[in-house]
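Once you scroll down, you'll see the structures, which are given as structure tokens.
What follows draws every value from the coordinates through simple rules; no lab data is involved. Computed from a predicted structure; not experimentally measured. Cβ atoms are built from the backbone, for glycine too; each structure is taken alone.
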Structure I
Amino acid sequence: MLRDRPNAVPSAYRGVSVNEVDLPLEEEHLREYFVGKEAWRRTRFLVVRDRAGRTALLTAEKESEEPLFSPIVAVELVAGPDECAYVVAPDADTAVPSELARVAVERAPGSRAVVVQGMYEHISFIVNPAPLRLVVQEVVPPEPAKLYDQVRRLLAVAEDLPPMLPEAEVVSFAELSGRAGPAERYLLPCRGAGVEVPGAVTAYLDERPPHEDWTLLGCHRSAEIHEWFYGSAAPRVEMCPRERPHDGRTAVLAKCCLLEAENARDGGRVVVPWGATLEQVRSALEELAERWDPTWRPV
């Protein structure tokens with residue numbers, strides 16, 4: 001039953017019909033009102049609003065889906081007005097499950113069904129919102145963290161992925177330098193993000209500066225490059241997100257510069273190359289969906 005399914009969203013919002021009525025939003029009254037009325041052949045769900053702005057959600061079964069219109073023969077209440085919210089969110093694409101879940105969590109927490117009026121005035125819904133929590137392990141700056149921003153942009157348009165809500169788990173270079181203890185000089189992997197360590201001399205490995213007595217804030221690859229350039233190791237604070245612990249009970253996305261072309265799967269975590277393309281990040285999201293929510297499908 002749709003009423004019991006988590007993260008239930010329609011496969012297409014064209015199947016959602018919106019109706020305004022002047023009657024109690026109770027199943028018996030709604031059944032009496034709708035059964036026998038004609039509905040378009042693609043209509044499967046009824047969003048019903050009363051004049052007070054309260055909302056109910058129903059499923060609709062028609063006599064046939066062959067002609068353009070056919071009589072409704074049965075309706076079932078999915079959520080009544082006490083458990084159904086109606087949210088106007090002009091920035092949300094209602095064809096995208098993660099966007100429906102985002103609006104539900106942010107704007108109507110605790111509602112079992114949330115109807116969203118979004119971009120283009122299109123209307124859709126989510127029932128029992130329980131989006132997958134996705135932790136994106138990153139280093140900042142740059143800000144926003146690039147991998148997290150890629151994930152956020154992809155989930156804003158991904159119509160075929162289960163609802164996910166990403167959150168950034170970030171470590172800054174300032175925090176890394178604090179772990180190293182006070183030092184006069186730090187070596188960072190590259191100048192690209194414009195990072196400096198306040199109160200210290202900052203050099204950048206990609207510029208191959210003259211060797212100094214510094215502390216490297218970098219990863220295993222940075223250490224390899226340092227040894228290639230200077231023939232010796234440097235004191236180092238690990239910065240690679242892949243090296244952070246994870247308990248295996250949460251979906252995690254990280255990046256690692258030891259990967260140069262392909263993603264890697266590490267239990268419940270997927271790792272993409274440093275500088276991953278949107279296509280690689282999209283593939284990682286698909287892998288995480290298959291691992292953490294393999295049975296999810298639109299209704």
Structure II
Amino acid sequence: MKESTRIMFKKHGWRVDRFVHNYFYFLFYYPYVKFLNGFVQSLRYLTWCKPIVPVGKMIFSRYHSKVLSHEDTRKIFTLNEDVRFDSDANKRIVPYKYATRIIFQEPDFIAVMDCPCKKSLGAAAKDINSCIAVGRSVASFWLEHCSKYNPRKITQTEALSIIDRFREKGHITQAFFKVATGGSTGVICNCHPDTCVSLQATRLAGGIDKSLSMTAESGYSVCHNAEQCTHCRQCGMICRFGAIAFRDDQRVYDAGQCLGCELCVQHCPSGALSLYVDPEKPLPLNLDMIRNAAGGHGASHTADGFENNEFRHD
């Protein structure tokens with residue numbers, strides 16, 4: 001048995017069923033997601049089927065993502081210590097029932113591999129190598145078992161460079177959570193609505209019931225400085241979710257549609273946009289703020305201290 005397999009087995013403990021699921025999930029990453037994409041695309045024909053709502057909620061509670069701002073992503077890829085936040089308080093950040101653990105062990109052990117969503121949905125070849133695993137548990141498994149998906153070990157600096165390159169092209173950053181992979185994050189990907197099964201699942205499932213979503217907002221909304229704005233409309237062009245529009249030369253912003261990905265802020269040439277923590281949304285996955293609320297570094301946290309006014313985007 002390879003070392004990465006032993007690590008995976010130990011992670012799941014007595015839940016051998018989850019170990020088996022985890023093992024085959026990554027071993028057959030592309031056909032697994034390609035099959036899932038077939039189901040997702042069928043949702044466009046099921047807008048009438050309300051009985052599917054409980055099934056959707058069951059699936060999305062076990063497999064989902066959290067949108068990350070650029071700064072919150074940077075904090076993950078500059079970690080020099082293990083972090084572990086594992087309690088029900090995480091549901092204020094990752095608002096799902098099961099997979100909510102925020103764990104980064106050996107965060108400088110990183111690998112990048114082909115994205116099965118991009119392969120399934122016909123992304124450009126140069127964009128496919130974009131899924132990033134943070135931590136030895138997942139990254140070593142990719143390196144030892146998934147050669148057909150072109151994994152390679154990279155540094156934290158290289159990981160941030162990949163993130164920046166895709167954000168420049170209009171891709172958002174997401175951290176993925178899955179019960180079968182231990183209920184915790186560890187895979188971070190560069191996602192575009194045209195080539196991301198997760199984002200398409202949220203959009204299509206929302207046509208059946210607005211409560212169905214496998215994409216948690218970052219926790220931020222966008223503040224607009226009208227005096228600095230030059231009405232270049234770049235923010236509207238880069239927004240992937242229809243949150244920004246221009247009507248009669250007036251900028252219109254819909255915070256309810258905004259996932260807080262920060263693309264518009266980064267692409268605003270006049271610096272007229274900034275993020276703020278939106279109390280109507282889940283809390284951000286901001287490691288500094290989570291540590292402060294938990295009262296320490298790396299310890300399991302409780303719900304105490306998770307007040308919205310403690311969270312700032314810095």
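For percent of Cα pairs over 35 Å apart, the highest value in the series I, II is held by structure I.
In this comparison of I, II, the computed figure 1.00 for FRET efficiency 1/(1 + (r/R0)^6) of positions 183 and 223 (r between Cβ atoms, R0 = 41 Å, to 0.05) is attributed to I. Which of I, II yields -9500 for helix-only ellipticity at 222 nm (-39500 (n - 2.57) for each DSSP H run of 4 or more, over all residues; to 500), as computed? Computing helix-only ellipticity at 222 nm (-39500 (n - 2.57) for each DSSP H run of 4 or more, over all residues; to 500) on every structure in I, II gives -9500 only for II. Matching task: 14 is the computed value of relative contact order in percent (Cα under 8 Å, 6 or more apart). Pick the structure from I, II. Corresponding structure: I.
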